[in-house]
Structure P
Amino acid sequence: MKKPGIFFCIFLSVMTCLGGSSSEFDSEKAGFAIKFKEEVSPYRMMSTFVLPGQRLILEAVSKNPGKIYHLLHDQGRVVSQKKNSWEWVAPELPGLCMLRIMEEDAADEIRLNVFVMVPFSQLEGEYLEGYRIGKYPAIPLNMISRYKMPQGFVRVTEENEGTFLSPHFKLRQFLCKQSGSYPKFIVLKERLLLKLELILEKVNEAGYRARTFNILSGYRTPFYNHAIGNVKFSRHLYGGAADIFIDDDPADDMMDDLNGDGRTDYKDAMVFHRLIEDMYGKSWYSLFIGGLAYYKRTSAHGPFVHVDTRGYRARWNN
């Protein structure tokens with residue numbers, strides 16, 4: 001008998017590892033998962049990012065090998081397919097495509113938003129359609145592939161910024177904080193979305209109400225990152241980091257009082273930090289290893305926690 005691959009094993013673990021979530025919180029997981037690029041997502045909605053004309057291989061992964069799934073698409077074309085797997089080609093123009101992977105009896109489905117990016121090659125100096133990106137480091141940090149220049153950028157407009165990327169996170173939440181008119185552009189990694197959804201489920205399972213996270217900083221252009229004096233190879237430049245805090249009770253752009261002492265300070269960030277740290281070492285969390293740090297309150301911002309998907313463990317505090 002063929003042994004299940006690592007993606008299938010992780011899928012089974014993720015589907016069951018956080019079963020005790022708050023009754024008010026719906027993780028919005030389907031009864032199956034989809035595998036694409038190097039990711040597996042069990043969520044009824046997820047997003048991925050491709051270049052014009054790029055081929056995307058999709059596979060429906062189920063606990064029941066007898067299940068049959070179909071792919072529906074509004075743009076692009078399917079060039080090959082086997083049982084529960086497809087090769088889809090993106091259209092040549094940037095924009096948003098919707099793919100639906102559906103059970104044969106239409107009892108369950110997953111929607112995959114595919115953002116066709118504007119290629120990096122369309123940058124004119126430091127600008128893309130009038131929006132200042134800045135300059136990415138020409139040589140990756142220690143020649144690590146995660147620090148290569150991005151292949152493209154997602155165009156964000158007033159019309160699409162409210163698009164859900166995953167069940168609980170919208171496109172606008174990851175925009176760089178720099179000033180400028182639309183269109184704006186971001187880089188974002190699918191694994192960061194998956195990690196944030198996992199953390200959100202853990203938070204609710206632990207009894208802290210959170211419908212989403214307030215993202216203090218998601219994507220940063222190299223221009224903005226340099227302007228605020230951050231490190232040259234920040235994971236924010238590559239769409240793989242987010243500075244987040246729980247902001248649900250009340251929603252006031254400040255970390256909630258998680259430890260119940262009547263104040264909002266670094267101790268609340270430590271509570272949040274500890275919830276995330278507790279997931280490390282679990283087999284189902286192995287793909288999401290990265291940086292983790294908590295930051296104290298300052299005159300410019302409240303306390304928050306930094307998470308990223310750099311692929312190795314890194315810890316610091318400020």
Structure Q
Amino acid sequence: MKSLTQNQLVKIGGLLGVAYGIFARFMFGLHAAGSAGFAVMTLSFIFGMPIALGFITVWFGEYRQSFGWARRVLMPWVASLTFLACCLALAWEGMICIVLLLPLILILSSVGGILAWMIKPLFKTDRSKSYCVVIFALLPFLAAPIENLRKIDSEIRIVQTQIDIRADKRTVWNQIRSVPRIREEEHFFDASHLMGFPRPIEARLVGQGVGAVRYATFEKGVLFVETITEWKEGEQLSFSIHADTKGIPSTTFDEHVKVGGPYFDVLRGTYRIEDLGNGIVRLHLSSAQRLSTRFNFYSHLWTEYLMADLQNYILKIIKNRCETSTLRPEKS
């Protein structure tokens with residue numbers, strides 16, 4: 001590399017970082033073809049790959065001349081963003097996964113860049129430097145089989161939301177036991193929809209009381225079959241939730257965020273009406289989700305945010321319907 005200029009080395013470092021990320025994503029994605037040793041939803045890939053990507057980018061980028069701190073931190077971001085754009089273009093990841101992983105990948109790639117700066121002075125010869133970068137690049141691949149020896153832990157997470165409505169309990173009850181089709185003018189801007197999460201359409205009730213079934217439909221062919229487990233007229237409605245995974249098109253969610261998939265599922269939901277007096281009721285909506293990843297400590301932040309966002313979206317529509325005369329309450 002002695003004949004290359006510093007600018008050329010910077011470009012090579014960035015390209016090698018992107019190439020490494022693409023290669024790692026391809027290899028760790030082979031589990032779909034039956035390879036149990038590598039999987040994208042592992043600590044080895046989600047945490048190890050960005051660190052190695054940032055390490056490679058800075059290691060080769062400042063091969064001849066040292067960078068400043070800002071460049072060591074930010075240069076891996078360019079490679080990381082390019083890598084994510086490639087994954088999106090190749091349909092390896094959906095927009096939801098890209099957004100969920102973006103903060104983590106940016107932070108960890110910067111960590112890798114700083115590690116490259118700290119470690120490089122310890123190696124004096126080109127051969128020892130080559131060994132070092134190769135070992136660093138291989139670490140995620142070496143760790144993956146070991147990591148897969150440990151069983152994935154599942155957690156049940158509860159998300160609780162609420163909204164105050166100026167209406168009587170009967171009016172609110174009639175709007176939660178079944179949700180008539182949501183008209184286009186009732187929808188509003190929501191960040192989760194920009195990420196690709198489908199909007200709710202309706203919840204159709206078949207039957208009355210415990211054992212009745214609600215069919216909650218969303219855009220893009222998403223259907224949840226909700227069996228009523230508790231029915232307290234005008235007070236509380238609880239139900240189990242089963243995602244109709246067979247009917248959901250593969251283009252709606254990618255495999256890593258699919259509801260009812262190996263990593264995430266929605267299990268139960270409950271509406272509870274609390275009378276606050278003075279013509280105001282508080283509508284509570286809670287849900288229970290199963291989270292089964294090797295990094296629940298991070299993924300739960302996003303799943304709980306998305307579920308709370310979805311619940312608040314539904315609550316706002318119900319509030320608007322109850323407080324306006326655009327939709328008359330159903331007769332019970």
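Taking 5, 26, 34, 25, 9, 1, 0 as the value of P(r) over Cα pairs in 10 Å bins from 0, in percent derived from one of the structures shown (P, Q), identify that structure.
Computed on structure P.
Of the structures labelled P, Q, one was used to calculate Rg and Dmax of the Cα atoms in Å, for residues 89-160 alone, giving 17.7, 58. Name it.
Derived from Q, not from the others.
From which structure (P, Q) was mean count of other Cβ atoms within 10 Å over residues 73-80 calculated, if the value obtained is 13.4?
Here the read-out was taken from P.
Consider the structures P, Q: one of them gives -14500 for helix-only ellipticity at 222 nm (-39500 (n - 2.57) for each DSSP H run of 4 or more, over all residues; to 500) as calculated from the coordinates. Say which.
Derived from the structure labelled Q.
Which one of P, Q has FRET efficiency 1/(1 + (r/R0)^6) of positions 105 and 145 (r between Cβ atoms, R0 = 35 Å, to 0.05), as calculated from the coordinates, equal to 0.30?
The read-out comes from structure P.
Output the label of whichever structure in P, Q has the greatest value of relative contact order in percent (Cα under 8 Å, 6 or more apart).
Structure Q gives the largest value of relative contact order in percent (Cα under 8 Å, 6 or more apart) among P, Q.
Taking distance in nm of label points 7 Å out along Cα→Cβ at positions 113 and 209 as the criterion, which structure among P, Q has the greatest value?
Structure Q comes out on top.
All of the numbers you see were taken from the coordinates with simple rules; none came from a lab. Quantities reported herein were computed from a predicted structural model and do not represent experimental measurements. Cβ atoms are built from the backbone, for glycine too; each structure is taken alone.
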